[in-house]
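Each value in this text was obtained by applying a stated rule to the coordinates, not by laboratory testing. All figures in this text were calculated on a predicted structure; none of them were measured in a lab. Cβ atoms are built from the backbone, for glycine too; each structure is taken alone.
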Structure P
Amino acid sequence: RFDQPANALSFANRRRLEMARALATDPKLLLLDEPAAGMNPREKLEISDIIRQIRDQGGYTILVIEHDMKLVAGISDRVIALDYGRKIAEGTYQDVANDPGVIEAYLGRRHQEKKESHADPA
């Protein structure tokens with residue numbers, strides 16, 4: 001595929017090329033805006049692996065803006081949740097995913113009430 005022009009590459013390969021171009025500048029911070037958007041499940045797994053390799057082997061700090069929570073859970077050391085541009089939670093993926101404010105902001109109050117009604121009584 002090295003002999004193909006960028007516009008002849010598949011969507012997923014164009015995203016990989018974009019990341020490679022960004023890395024060629026040796027950035028201190030790599031910003032990825034929805035890197036898995038428009039990808040099928042296999043491509044999402046591949047892009048997750050690439051992001052982890054960049055982080056772990058390249059030593060880069062990576063800021064990812066992403067709505068695919070499965071992908072976020074698989075690549076993130078720290079997560080920040082925003083609601084209308086305001087930070088509402090920060091911590092590990094599990095901490096943020098279980099935060100009542102995040103649940104209310106993203107899933108609504110009824111989801112939170114349903115979750116609480118199914119919780120084990122201690």
Structure Q
Amino acid sequence: MKVLTVNIHKGFSFFNRNFVLPQLKTAVSETKADIVFLQEVIGEDLKKQEKYSDWPESSHYEFLADQIWPEYAYAKNAVFPEKHYGNAILSRYPIESSKQINVSTNRFEQRGFLYS
């Protein structure tokens with residue numbers, strides 16, 4: 001079994017210079033991992049969706065999962081009026097259940113664990 005974990009930095013390059021989610025999709029799929037753990041994955045961002053022409057219509061975890069990982073789980077860690085992001089698990093195997101544990105230490109840094 002191959003497992004991959006990656007912090008996708010909300011789909012952006014170093015210093016948020018470029019939107020690189022399509023390139024990340026290629027790189028992640030080329031690993032042929034059976035299970036992928038994602039950190040800082042966007043579930044929704046209405047402002048950036050309008051700004052970038054190659055922004056996917058689906059959530060970033062659904063975009064990355066595509067046809068390769070038919071099972072996925074997502075949990076929001078940071079929630080704002082126009083966006084939310086968190087952790088996701090993509091899997092070739094059935095995900096029977098998932099749970100998020102909030103491990104935030106203060107209201108300015110929202111953090112969590114996602115397990116399945």
task = Could you tell me which structure in P, Q was used to calculate distance in nm of label points 7 Å out along Cα→Cβ at positions 12 and 60 as 1.0?
result = Q
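Using Cα extents along the principal axes in Å as the calculated read-out, with 36, 34, 23 as its value, let me know the right label among P, Q. Each step should come with its number before you reach the end.
Numbers: P: 61, 29, 28; Q: 36, 34, 23.
This figure was derived from Q.
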Which entry (P, Q) yields the derived value 16.9 for mean count of other Cβ atoms within 10 Å over residues 4-11 = Q
inquiry  = If helix-only ellipticity at 222 nm (-39500 (n - 2.57) for each DSSP H run of 4 or more, over all residues; to 500) is calculated from each of P, Q, which structure is the one that comes out at -5000?
reply    = Q
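Name the one structure among P, Q that relative contact order in percent (Cα under 8 Å, 6 or more apart) of 15 was derived from. Intermediate results must be reported in sequence, preceding the final value.
On the way: P: 15; Q: 23.
This figure was derived from P.
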task = Given a value of 1.7 for distance in nm of label points 7 Å out along Cα→Cβ at positions 28 and 100, point me to the structure among P, Q it was derived from.
result = Q
request  = Using mean count of other Cβ atoms within 10 Å over residues 20-27 as the calculated read-out, with 15.2 as its value, let me know the right label among P, Q.
outcome  = Q
